[in-house]
Each structure stands twice: as structure tokens, then as C-alpha cells.
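Just below sit the structures, each encoded as C-alpha cells.
The numbers here are math on the coordinates, done by the rules we state, and not lab data. Worth saying up front: this structure is predicted, and the values here are computed from it rather than measured. Cβ atoms are built from the backbone, for glycine too; each structure is taken alone.
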Structure P
Amino acid sequence: MLLAIDTSAGTTVAVVDRERGILAEHSTADTRSHAEVIGTLIRASLDDAGIAVTDLSGVAAGMGPGPFTGLRVGIAAARAFAVGAGKPVVPIASHDAIAFGLGLGADDPVVIATDARRRELFYSVYRGTDDAGLPVRTLGPALAKAAELELPAGHRLIEATEVSAGALGMLAETLYANGRAFAPDEPLYLRSPDVTLSAGPKRVTS
């Protein structure tokens, strides 16, 4: 049983079980309130699922791609919760969760795209699913100008505005059940943050 958290678009939290599916899920599409709502959504999901923290086997964290400020809130929350609960973190690529939630067929090529702001898109290319029903990514995640994104022949575009934490958690459960690797434990920012520290201390003059 997993607590799943993703803030690559809005903020979404779910509790999932491999056998029983999605037990509870709460989300908001607001892309500016991640830090304010994440704790409330975690508590609501656990309460609605009737699950104690000790019942969980781990925490699935959406690793993006996503804008720096929003994405890091969810990853930090997942890691902090996992440390406090004594549970492992399971990293999952957010686009893979979107593709998994679509219920793609074996030969169902799609391009998943999410808003990267600045008239740009994060995108990933999939050829369909494997024999376990897991999405097979052939390219990405990558960043492109929205006006310049070209679809590979035969692919359809899915422009997603949110990521389901329920789908993310169930993808993690399915990967584990089939002995597949999780995503690398590194955030997929794909772009430097808007605000950075200066290279050195500022010179002070009288």
C-alpha cells in the first residue's frame, strides 16, 4: 500500500493498494498553492482511505518533468513523510503515470505533453505498452517550444493538465509486481530555476 504524491502540474495525493486499487485521492489544479495544500491533501487521503501511516509500505513520488518551484514541493514532502514514517520513497516519472492512466494498448503510440510555461511544453513519446500493460517510453522527457513540437508519424498528442496520484501509485505497484525498475531518484526539472544564487558575495562599498 502506497501514499502517492505529485506536484508536477497541480497538487495531487492518493492512497493506493495493489489489489484494491485507488482507495482515496484528493487534488487541486492550482499551480501556485502546492506548499499550502500538500499537508491537507495528505491528511485527507489517509483519513478517507482509513489507513494509518504504519499500514503503508512506501511513498510514491512524482519526479516530473515539471516547473522547478512546484515540483520540488511534492518531492520534498514525499521524502520528509517517508523519513518520518520510516518508509522508502518510490520515484516515478510523472509522464509515465499519465500514460499508464490512459490505459493504452500494446500498439497505441502517443505523445504526452504538459505545460512548462514560457510557451514551452514538457513532452514524452510512447509507442504503447508492454506485455505487463506498462507504458513504453521511446523518447523524453524533453522540453520544446509549444509551436515547434512535432509529432512522430502515427502518434496522437495528449495534452495533460494534471497528473493523477492514483495512477502514479498504481504504476508504482505494477512496476514492483512485475520486477521492473522505478525511475531514477532525481527530479526532472529540464530547465534551470528562475531564481538562482549569485556566484559570490556582493562587494560592499562605503
Structure Q
Amino acid sequence: MTANPARRSETSRQAILTAAFDLVGEVGYAKLSIEGIAARAGVGKQTIYRWWPSKGAVLFDAFLALMGGGPGDDAALPDTGDLAADLKTVLSATVDELNDPRFDEPMRALNTEIVHDAELAAAYAERLDLPMRELKRKRLRAAKEAGQLAADLDLDLAIDLLWGPLLNRWMQRGGPLTHEYVNALVDTALNGMRQGAPG
């Protein structure tokens, strides 16, 4: 009985994604190579190039696979009615992920590659950043409609004010990433965003 070609292809694809994610954590992005990924995954280089144009593209898909394919149609930020608590929950989870040694090096590598690879940057924006940004916008819009934020608040600017400092501190290694930092960040940002809100 011969193996199902589609199943064999999917098995190879998963092996490649796992190999890319594991290897970048072990050797760093500079030393990560298609040859190394192929050897770890037990496939030929051409198998990888048939599906991905670069090691950055492989790594991005490895991240999406880890996330279950990225944000789905039913994804949403928590909405308990307490905006500050919900944001602290989300950003604290982000801090925990950024502090995880298994994710730190691969995520830094992916962010660096996006800066230099316009095609990868476009894919990242379309498949991950823009859908995630819309989830954030939706949660803030609900708070705005509930009168918890200023009526004239620019939601995209609000997203930058909340998530930007966290990612900047992580990228620049500018200080510890803690839940206490998240709490102060959310409280400080929301103080400005509530100006003009009723009550």
C-alpha cells in the first residue's frame, strides 16, 4: 500500500516548519540555512524551495503554524466590560510569550527579516499584522461606543500607544518586560485616551 501523496506532502511540510523553528532557536538566524532546515527535516532543498522562496518565509509560516494558522474569523480580544483589565490580560500574555526563550530568538529573527524583505513584510501584514490590528481596533471601538474612551479617539493611534512601547522595549532590550510594566503602560495610556469621555 503506497502512502497518500497529499498526506506525505503535509508530513514533509510540518517537518520543515518544525525544523526551521527549532534550528533558529539553536543556531540563530544568521546561521540558519535552507540546507540545515532540509537536513533536519529529512527532505531535499528543492522540496523547501517548491513551497517557500526564502528561509524568512519558512520561519514566518512556522510561526503561523504555531499559532494555529493565525487569527481566525472567530478570534477576538476579551471583552468583560473592563477595558483596562482586558488590555492588561492581553498584554501580559504577550509579555509572557516574548520572555519565553523558545520564542525569543525566532521572533527577533522574523522581525529583523521583515525589515529587509519587502515580500515577506507584505505577507506578514496581510496574514498576521492587519488581522490582529483589526481585532484590537474592534475591542477599542466597543469601549469607545460604551463611552469608556473619548469619542474622537483615533483607534489606530491608540493601538500604537498601547502595543508600541511594549514591542519597542523588547526589540531594543530597553528594560525588563514584566506584568508590572504592562499595568503601568495600560493605566498611563488609558488616562490619555479617556480625555473627553463622558463621566
Query raised in the report: For which of P, Q does helix-only ellipticity at 222 nm (-39500 (n - 2.57) for each DSSP H run of 4 or more, over all residues; to 500), calculated from the coordinates, equal -22500?
Result: Q
Requested in this report: Identify which of structures P, Q gives the largest calculated value of distance in nm of label points 7 Å out along Cα→Cβ at positions 12 and 172.
Outcome: Q
Query raised in the report: Thinking only about percent of Cα pairs over 23 Å apart, which of P, Q has the largest value?
Result: Q
Requested in this report: For the read-out mean count of other Cβ atoms within 10 Å over residues 124-131, a value of 14.6 was computed from one structure; give its label from P, Q.
Outcome: Q
**Report entry** Computed 21 for relative contact order in percent (Cα under 8 Å, 6 or more apart) - originating structure among P, Q
**Finding:** Q
Report summary line: If FRET efficiency 1/(1 + (r/R0)^6) of positions 20 and 180 (r between Cβ atoms, R0 = 30 Å, to 0.05) is calculated for P, Q, the one returning 0.30 is structure Q
